[in-house]
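In structure tokens below, several structures.
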Structure P
Amino acid sequence: MINVHYKNKEVFVFKDINELADFAIAKWAELSEKAIRARGAFTVALPGGRTPVVLYRKLSDEKTLPWDKTHIFMTDERFVPYEAEENNFHMLSRTLLGRINIPKENIHSISTKEAMPLASAVKYEEDLIAHFRRLDNKYPEFDLILLGIGDDGHTASLFPDASPFAKTRHLAITVSPKDKTKKERITLTLPVINNAENVMFLAAGNDKAGIIKEVLEAEDSLLPAALVRPKKGGLIFLLDEGAASLLSLQRR
């Protein structure tokens, strides 16, 4: 494992996705213990995509984790039926949630049963407000948000070509990508992400090397992933050797 600091970002590079996942689980256990000791519960938001699948399957074997005190939210969702392969919650249920002993009320999915994506976003925002008991002008404070990075620099469902999202007061919004082959989405907003206690990016594969280099090393990048800058929390990148292959790892 290589550990490098890029200003306010801490980067860990692992041999492969399995080592990356093992580290993420150890960090999850550490943060959940700390949160439960302080507040009685651990709140985490999880992404879809291919990279986290290994992590979710390994997490499902961790039977001693305090699942009864863990609340799992989604970072984003495609507006497709639950049964669709593209549905993030479907994947999460199959790889993790259906394999652990977690109370149903601790699972906070983004419903796609509504007639329109906006109705889903409103419903999810109401769930966030109810859980975090948000006061006016304040955002939820997740203990941990896991994120992936797309080849175009998007994260959650915040795309470079989406409408402005950095200053919204909403907790969840709809996104309609310009690429009409992509489904409409519901996503946590950037202010919510940047209010988290800890944000952890996961990236694996040589195809992510270029975008990882830009996000970490370009000082003026406006890519959504580069705009993730927690105001008071920690920002960690967990990468395999392929995703880190273009980085200047001598930085400290």
Structure Q
Amino acid sequence: MNKTDKTGTFYGIGVGPGEQGLLPVLAWEALQKCGAIFVPRATSQEGSTAKGCLPAHTLPEARFHEVEFDMSTDHGALLARYTTMAEQIAAHLRAGRDVAYLTLGDSMTYSTFNYTLRAVRATCPEAPWRVFPGVSSYAALAAATGFPLGEGKERVLILPCPESMETLERALARHDITVLMKIGRRLPEVLSLLDRMHLTEQAAFGGRVGMPDAVCQLGVEGLLTAPPSGYLSTMLIRNPAPLPL
């Protein structure tokens, strides 16, 4: 497509936690019109997990652009990476193509899309944009296990797992429900803490929710002796007697 006076629209699309096709109809309709679709891929994986969550309808392979990510915490390297990607996206937008960026879960909840959107808006401020909300891993886990995410005036905390178990213990003690995300390698420590706090029967665990190898269960006592991988894991924890704030 030749460059036109009309700039394409940039879409952020959360494809859900893993189950194929679990994304809004409006997002799918917009995606089918996009001339370029950027999909993140971890350096340790052969393909993009987010791409695999799309409905089983064929989109032209030529539209897809994989973006490789590692777990680097170097701020300068991350800034350069997002700037480079934003320039690639902007080139498509200025050529009149709509562009989508896919993310697991919800695009605005602890997602790398936040940095992508910021970089694209700075690089191509003239382009319109829209973000479609996606199904988060904790919402999918709650649905799979029948775990209510708040009843009445219960206090719900969404928390990326802290390094310190003392910090986590204080958070659990002060909230009715804690949604624990980004657990990773700390899962065995978290399970041990729940055991000490007598909360193992008050928790739900989900790993790779919606994917073929998913683990979802209500009650986590059975995980103490052989914890699964904490990668792409989420926990829902209810404290029946939280401390007052």
Structure R
Amino acid sequence: MPAIKDDALVLRRLDYSESSQILVVLTRTHGLRRLIAKGAKRSTKTRFVPGIDLLERGWVVFLPGSRSDSHLGTLTEWLQTEAYLGLRTALPQWYAAQYAADVTVAAMEEAEPHVDLFDALAGLLGALSAGRSPLPEVVGYQCALLRSLGLWPDLSRCVLCDRVAPPGRAAYYGFHQGGLVCSQCVPAAGQVRKVGAAVLTSLRESDWPPDTVGPALALLDETLRHLIGRGTLLAKLDQGKVGSKQV
């Protein structure tokens, strides 16, 4: 199979040996890929090579893996194009980027291209690196992730009885149902949460004022946790809000 060249973001990195790494990268047109980078950290007496770093962007050339080796491809070339150095100067930005990378890997199917999602994640990393406030940026990315995967919740009606949800009013949100549940259908819905009118308006309009950005982030995070079947790095993101420190 011929080699593939693509724009890529490094979402996970694991040292495999003294000189090699296993990477999970999101490529722009070939989706999520798991690659072994043989010799990526091989240094010489005159040149130190630290390997490929987490949360950087570059041009990747790789040979796709076969089903017999669990789809682990082989990286043959890497050229860094963006280091996002601003992520490495403050914990809020760093933790926000890690959170986004983690939920992306957990939610996506391998080798399924989502160009819009790649662009959204690259935009998030760029905004965070430039010092933008993490919470609104992360909520915007949560929305982009759910929409790109076709999993955006229905916030316009009761998903069980099809009753229209009146604007400007609080409502119940069913995590298993993937949208709003009216008060009459709540007993049949199982786990629901009451969501305030202002938060629902923010989600519908993609607008994140200070009083709704935190509740919106928590609601979308719980939605993602139900979808991926495990916890996320939200607690780390909350920890990072305490203040800026050197990473």
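Values in this text are rule-based calculations from the coordinates and carry no lab data. Nothing here was measured: the structure is a model prediction, and the numbers come from that model.
Each of P, Q, R could give Cα extents along the principal axes in Å, but the derived value 49, 44, 36 comes from P. To which of P, Q, R does the computed value 26, 10, 7 (semi-axes √(5λ) of the Cα gyration tensor in Å, for residues 97-144 alone) belong? The correct label is Q.
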